[in-house]
Structure P
């Protein structure tokens, strides 16, 4: 059976973890890439980030939040069930090399796609610092997983229920000023990635962001995921998902999201690397 669900975990009432049998995909996929998923014959195609890649076991992992029809259909599947289609890997891999001191910044469950990225960065010989945040402690995800490879994990919650009370960007600023950074990678809601990029710019720290424009087919054919980077029109699917955060036109990106009725509050919880929040 293709794309069989081997493990399912309920992370909270609206958020589900799936480990899926996909040996060929697991052999080819790299950290930072994504897949396009169809739940059944009548389902729409939605992009989802890879939360883990295990070529030895021939599996991939995905996080799914129930927001629309397709994500709700996926959430009802059980161990042993088959997901109709998983196409990928898509997009470019995150550039992995020895940079020195790498800081990962995850907002909401943007922390999940940082797991394979951070693990690869550690294997490349980097010092890896992970910063993850959410509105409250009960909404934090992948904290334990990030700790598997991170030299340090820093937590931020809006309400102060765990770690720093405030924003992940405040923790990022403090960490850069205290210990420096050679590369920052931010994954999360557009508003968080925007301000992470604004935080790093005065320190001239290279910053990669994984964009979340509206996406339809994931192959560059539809043009829905177009973004402006350095004044040039690019596609989130075929040119990304990683872009230089200092060059992204964030106001245009968020305006396009609002055009498709994606409210920033919803995006805060819906974001997965390259997954459009309407999924």
Structure Q
């Protein structure tokens, strides 16, 4: 059983934390497609065939709804279709969208600009539905609780936040800032805000699960499906901190490299 992150947080934010730390299947078809294209290709955004093997791994079916989703993604410029049948690849726009769900991926490809984003919002209790809606939108942005009503992230999410709330009721309750870290113990901050040591333990538990999966007597494609399923559960917890903050030897980066090796072996 994976050990999950639990922070000392305001009760009115408990909804968000429960969502992040709970085992979740990727149910939304569009997200499944973007995730499949990324995990099967990596940061190179190479073409991926949505063949029977890939469909099984990600619980996809090339039915009418899926083909409609693919068509919409192409029109919106988040994926591209190759000349070869059923081969697609992620675009930069698609990658940016995926990183709002899985922030860990961002700094595997992009360089951190050194800026911190700080968001404060206090939406009244009588506006609970509005508050919960905003939390759902922000749930994958790598935000961590700094102080009550203050949330911090290294991810460049302010344009997304502005677009999301512009000329809407919740806009008047939000303050957002961009800042440099002038002084203070960064290690202490990272532990306080994101619980680095607990996340480290969760990765070690993941590696044990991967070992059990690889040792099981099932087909390769089923092993990869189970490996990815467990990985997704943990990736939803990982705030995706850049190496400048968490170090190049961070176990999360090790996990990514191990996953790539497992994928290569199981797809051979």
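Taking distance in nm of label points 7 Å out along Cα→Cβ at positions 31 and 239 as the measure, the highest value among P, Q is held by P. I have 18 for relative contact order in percent (Cα under 8 Å, 6 or more apart), calculated from one of the structures P, Q. Which structure is it? Only one of P, Q returns 18 for relative contact order in percent (Cα under 8 Å, 6 or more apart), namely P.
Out of P, Q, which one gives -6500 for helix-only ellipticity at 222 nm (-39500 (n - 2.57) for each DSSP H run of 4 or more, over all residues; to 500) as computed from the coordinates? Only one of P, Q returns -6500 for helix-only ellipticity at 222 nm (-39500 (n - 2.57) for each DSSP H run of 4 or more, over all residues; to 500), namely P. Looking across P, Q, the calculation of semi-axes √(5λ) of the Cα gyration tensor in Å, for residues 95-206 alone that yields 20, 16, 12 traces back to P. Using distance in nm of label points 7 Å out along Cα→Cβ at positions 199 and 231 as the calculated read-out, with 2.9 as its value, let me know the right label among P, Q. Computing distance in nm of label points 7 Å out along Cα→Cβ at positions 199 and 231 on every structure in P, Q gives 2.9 only for P. Quick check: 0.94 is what I get for Rg/Rh (Cα atoms, Kirkwood Rh), calculated from one of P, Q. Which structure matches? Computed on structure P.
Each value in this text was obtained by applying a stated rule to the coordinates, not by laboratory testing. Bear in mind that the values here come from a model prediction, so they are computed numbers and not experimental data. Cβ atoms are built from the backbone, for glycine too; each structure is taken alone.
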